[in-house]
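Please find the structures below.
What follows is calculated from the coordinates using simple rules that are stated; it is not laboratory data. Computed from a predicted model, the values in this text were never measured in an experiment. Cβ atoms are built from the backbone, for glycine too; each structure is taken alone.
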Structure P
Amino acid sequence: MSSYVVWANKGGIGKSTLSFQLACAAAHENPNKQIYVIDLSPQCDVSRMLLGGGHNGGEEIILDLMANNPRLTVQAYLSDCLNDVPSGHGWPDINDYVIKPNDYRDDDAADIPDNVWLLTGDFDLERTIQLIEQLPQPPRRAGRAPTGPEFSQYLLVRSFIKHGVMQLEGNGDSIIIIDTDPYFNVITTHMGLLAAENWVTAYSPNSQASQFAVLRSLEFMYEPVSGLKNFVEEEQARYPNPWFDYRGQPMVIPQLEMANPYLLIANMTNPYRLSGGQGYTDPQRLHRQTITSINEKVESEADLYGVDRFASHEHLWDMRRLGLICDYNGVELQSLTLGANYPEPGSAKRYHLNRTGGTPTQLEGYQRRLREVAQLF
């Protein structure tokens, strides 16, 4: 069992597309494992792709799941955690909210691997985030016969996804991928960073802002005074176990720990065929230089904060139009078929995936690189 949170403190670098493609690729590489995707982004991008993309009504399916009774989204799970756990009614079972995307995808949408499951995002998640943040901090228990609640509001609400991850892990051998907002100060980002064992992040070799965001992410998470890890540890010291709910009954809360740096991805990299080498294997020279430079800076930053360096630093190709086709149609890269015609966003035209020319080599190179990265999960 392994869990990964995909978070980058910069939008627009393909984080949700990575979550979608890596989840599907990991499902192919691990057919005997269940792959769970938890969507913590109010934009619901990874949910839309897993449910068929914009062309196949992915947004409408999300809205239907939101309107369902019971509501089958992450919002419903978090809302039930908020209402039930501090009041003494116990933890909801996250399995009651998880769906199999293939059961909901349009008939015209190609199936994704059947061992992929989804805790669907919710367009109204931000409203629930406001309610979660307003949960009051109860006064401390005191007196000769202490009574009433005793817990850290800060830690309790940040444990909601961690508890769900533990429930999913209890189902058997699994891989859990959590997609998040790019914003650090959103509480759901904290939930993801504290729920998974491993942290996956990405940057673009073409974007200095995304490269700097990797360093800022390490600072936000691990800086000794202001980092999330320090806040959590200080709060754990301030509110040690046992905790008690509003009924005065003991509460069972998972131990929170920060996700460890695991995989750094240079996304949207341009390929270059080195002399005598296989095509779509190595990044072009300027991108190789950037990757080397970023690796040095990130290792220095990790050493500064006394945390593990990223276990792997990989690259994925800039898929350009193929990436748009995959997102819009909710189709995984591994399922693209030479000779097929795919709807294009905002156009009545269809994109023809040529059987000739450089397209077969390009597609095989993209698919091979994705498989190699997915094998790290």
Structure Q
Amino acid sequence: MKWKKRNVLLSIIMSVFILLSLFCLPSCEKPKMKEKSVIKIGALLPLTGPLSARGQQEKEAIELAINDFNTSNGEVVMKVIFEDSHGRLPEHITLKLLQTDKVSAIIASTTPVSRSIYTLANKHKLIMAVLCSDPTIQKESPYIFRLYESKEAEAEQIVKYFTLTGEKVAVLYLDQQDITNQLINYLMPNFKKSQIKVLFYAPYEPGRVNFKEYITSVKNSGADSFLILGSGDELRSIFEELTRQKLLGKIKIVGGISLLSLTDTTTLLNGVITAVPQYIIEKNDKAKVFESDFRKINNHAPNLYAAFAYNAAQILAEGLAYAFVKGGGNPETVTFHVVGRKYQGILGDVSIDNEGALIVPMQLSVIREGSILPLNIEKK
């Protein structure tokens, strides 16, 4: 009888223990980590076609920038959806990214592509970071940031060179909106103001191959210097004609950073004077880390397009994250956070002015035996 009562008591105790265990288990589980919110960015880059080298470098740099941001940010995750802009309507790609992929922002490369989609910024309150040198595109919308060096800043350095040297100049320029604006609105008025003599100037159309007539006119103009404002494959044709007419080394050649798209720095570009961002000549610690990481991942060095793309993606990601946390993703909050601010990044001490334009330290340089060196000029 005593053993029977004991067994009953043990059964009751075991039942109570099991019930308590069942109630306790849910509350004893470790709380699940809250998943980070994902913010999508669309990127329109020339991944194929004649500008594919630029587009691929920009893509690799953006991937690195977003990976670096996601590694260091604890609140949101950025995801980039890449689209090839070559041979397609940029407006259609942008609408697809916006309506189907639900992106919160766009990164667009080159002036033609950026110009073809800028109206969608106001219409859809869509944040756009454009990698182009059009000095006025950011003025079209409070949602557009031009995160690339400006033709205006480049022109200031070019005017400085001719003002200090007093050289007579011949000009050949690509008939493209941003370059034409650079010449008409910045260079020519300042040339006149500084009494710089322009002996010849002419536009050339995109895709031109034969430059014999143009270079002959430059040769016969009596100019001391030849200012080339252009980009793309035509630059090589221009330098090939200069070689044929034996002008390389006899006339000073001046230009902007687009000349650096030619990789023949030890041959064609030797002695060429360029207006470049200071980043090219002197790199800070962040730039050195960027270049080292870029090389390890991609097995080649980053060019200037990659540097601007990395810088742009970092600034854009920071602005989007701030807006998500502080303003529920409101595009006005992105603008508030990005404009009128200073940034210390791989390009050095840069800032975004109140209209959304990137201000980058620029300086004059000269190419010597494959190296880009600071140019020191004594005023005549």
Task: Source structure (of P, Q) for Rg and Dmax of the Cα atoms in Å, for residues 117-284 alone, computed value 20.4, 80 - done: P
Open item on the list: Computing mean count of other Cβ atoms within 10 Å over residues 157-164 for each of P, Q, which one ends up highest?
Closed with: P
Task: Computed 19.8 for mean projected area of the Cα convex hull in nm² - originating structure among P, Q - done: P
TODO: Compute relative contact order in percent (Cα under 8 Å, 6 or more apart) for each of P, Q and report the one that scores greatest.
DONE: P
